[in-house]
Structure 1
Amino acid sequence: MMGDLTDRADVEALLRRFYNRALVDDVLVEPFAPVREIGLDAHIPTMCDFWETVLFRAGRYPGNQRRNALTAHRAVHQRTPLTDRHFARWLTIWHSTVDEMYRGPVAERAKVQASRIAGALERRLTGCAGVR
């Protein structure tokens with residue numbers, strides 16, 4: 001029986017499995033090029049801070065100017081214009097990875113929050129609201 005996400009170690013395990021898939025996915029290979037450039041080990045701590053804050057209110061990702069998710073994704077969008085196809089594929093991989101690894105209210109929150117975040121980013125970057 002799978003347990004729920006409970007701590008940073010669980011978040012990191014989820015992120016590593018997700019990124020190992022997303023980095024080689026045909027649809028996401030270009031948008032994820034910056035992550036490959038800096039390296040997964042350099043990127044994971046920031047994403048752990050983000051998701052630990054989203055899921056557990058850890059306060060590790062303050063969203064200040066230096067660490068602003070929208071700013072980072074704007075840079076990606078300028079380099080590789082993001083479309084509904086990218087956001088949908090990101091969500092598909094995220095949801096399937098969560099489902100393979102965890103069960104419980106925090107795992108469900110991880111999927112709900114990912115859908116909300118993807119929708120908000122897509123609206124802000126493209127002006128379009130994709131189907132979530």
Structure 2
Amino acid sequence: MIQGVLGSSQTSSAFGTFLNGSSYIVRFRVETYNATKDISTYPLVLTVSAVGGSPTVTTSYSVVNGSYWRSGATQNEVIVLAESIISSSGSSGTFDLSITVACQAVTTLYPVTLSGTYSRTLVGQVG
């Protein structure tokens with residue numbers, strides 16, 4: 001949950017167990033919402049970082065606003081869709097990834113709840 005002053009953020013737990021010396025394309029979907037307020041105007045920033053290694057991480061993302069029906073009511077939701085290209089040159093060992101989502105709005109009264117998923121594809125070479 002993101003709650004606080006402008007720029008407050010939440011960082012995920014480390015996940016993934018990626019192999020050094022390999023390249024990956026990783027896709028992320030992060031769902032954000034507040035049960036009582038439309039947060040579609042809250043600017044979100046997503047960063048992807050390596051944990052326990054130093055691969056090159058290149059990320060692009062889009063923020064999508066929408067609404068859906070949940071528990072008998074309309075719920076506004078903001079989804080961050082991201083793709084990272086991960087390239088590591090190490091010869092052994094592993095590393096993980098973590099995601100940080102920051103909100104460039106004050107969220108003290110209306111915190112942002114987050115959840116997410118990812119998928120990865122091992123690729124022969126990024127270039």
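Coordinate-derived values only; no laboratory data. Note that this is a predicted model, so its numbers are computed, not measured. Cβ atoms are built from the backbone, for glycine too; each structure is taken alone.
Just a few scattered comments:
- For relative contact order in percent (Cα under 8 Å, 6 or more apart) computed as 32, the structure of 1, 2 it came from: 1
- For 3.4 (distance in nm of label points 7 Å out along Cα→Cβ at positions 86 and 110, calculated) the corresponding structure among 1, 2: 2
- Among 1, 2, structure where helix-only ellipticity at 222 nm (-39500 (n - 2.57) for each DSSP H run of 4 or more, over all residues; to 500) as derived comes to -22000: 1
- Source structure of the calculated read-out (distance in nm of label points 7 Å out along Cα→Cβ at positions 54 and 102, 2.3) within 1, 2: 2.
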